[in-house]
Structure P
Amino acid sequence: MKAYLTRRYLFSASHRLHNPELGEADNQATYGKCNNPYGHGHNYTLEVTVGGQVDEQTGMICDLAELDRFVVKEVLERFGHENLNRLPQFASVVPTTENLCAELFRILRAFPRAALQKIRLEETMLNSFEYAGGGEMRR
């Protein structure tokens with residue numbers, strides 16, 4: 001039997017939405033208050049969904065402790081309490097939550113115990129983004 005597991009994680013990070021190829025006025029028009037030169041922070045909620053066959057012996061898709069260790073090491077310790085603009089992953093990419101979502105998916109795809117299906121990243125109580133590695137539903 002194939003099943004899916006979604007696990008939720010919390011981390012905080014800051015960023016400034018600013019494209020150096022645009023002028024100040026265009027950046028302000030495009031990103032508004034998110035273009036604040038001092039940046040701003042978010043308390044992100046990351047949902048990681050993995051899928052796979054349920055192991056007959058354990059009754060689980062994967063060990064939650066293994067998934068937690070992987071996410072803590074690969075995401076929370078690397079991105080938590082960081083200014084995303086200063087990370088190498090965003091040296092040439094605006095650190096929007098859409099781009100952060102794609103980067104986190106790329107990293108989490110390496111989890112060896114179950115297949116990553118999608119991630120959902122909540123930026124605020126009004127904004128969330130989902131990414132499934134390009135296999136999203138077409139509208």
Structure Q
Amino acid sequence: MITTVDTNVLVDVFRNDPAFASESSEALRRCIAEGRLVVCDVVWAELAALFDSAEPMAKNMEILGVDYVSIEREAAALAGTTWRRYRERGGTRDRVVADFLVAAHAMIQCDRLLTRDRGFYRESFDALRILDPTSAE
């Protein structure tokens with residue numbers, strides 16, 4: 001089982017978020033016990049903003065057992081076409097291509113996505129298996 005992890009779950013852990021750190025940490029433990037944890041280019045880049053340099057971020061990801069897996073061409077294309085359909089349906093968010101890349105990566109290259117952004121992802125990627133650390137799934 002390959003689980004791709006969304007940025008928000010890792011930020012919960014790295015910043016020790018009082019509302020979500022415990023649940024997100026436990027969800028990461030459960031997912032790693034069931035297989036492999038990965039992040040795509042987008043998540044890696046978003047997380048880099050939390051650290052002074054790339055080295056401590058990479059070390060923390062290694063400690064957590066999270067691997068970096070680049071977005072494949074098929075996933076990138078799916079992200080673009082799904083984002084276009086979202087906008088054609090009247091979607092108003094115009095800076096979400098990154099979110100579509102995360103979801104498409106999960107859908108094409110992984111088995112599921114660990115995130116707290118269930119509604120948005122479920123709306124645009126209805127076949128994607130989504131785990132929310134804050135729910136009893």
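Every number in this text was worked out from the coordinates using simple rules, so none of it is lab data. For clarity, every value in this text was computed on a predicted model and none was experimentally measured. Cβ atoms are built from the backbone, for glycine too; each structure is taken alone.
Have a look at P, Q and say which one yields 12.6 for mean count of other Cβ atoms within 10 Å over residues 22-29, as calculated. Of the options listed, only P reproduces it.
Using distance in nm of label points 7 Å out along Cα→Cβ at positions 54 and 86 as the calculated read-out, with 2.7 as its value, let me know the right label among P, Q. Walk me through the numbers before you get to the answer.
Values: P: 4.6; Q: 2.7.
Considering all the candidates, the number was obtained from Q.
Sorting P, Q by mean count of other Cβ atoms within 10 Å over residues 38-45 from high to low puts Q first, with the largest value.
I have 35 for percent of Cα pairs over 18 Å apart, for residues 30-77 alone, calculated from one of the structures P, Q. Which structure is it? Present the calculation step by step, with values, prior to reporting the outcome.
Working: P: 55; Q: 35.
Only one of P, Q returns 35 for percent of Cα pairs over 18 Å apart, for residues 30-77 alone, namely Q.
Quick one: volume of the Cα convex hull per residue in Å³ came out at 108 when computed from one of P, Q, so which one is it? That value comes from structure Q. Supply the structure label, taken from P, Q, corresponding to helix-only ellipticity at 222 nm (-39500 (n - 2.57) for each DSSP H run of 4 or more, over all residues; to 500) with the calculated value -6000. It was calculated from structure P.
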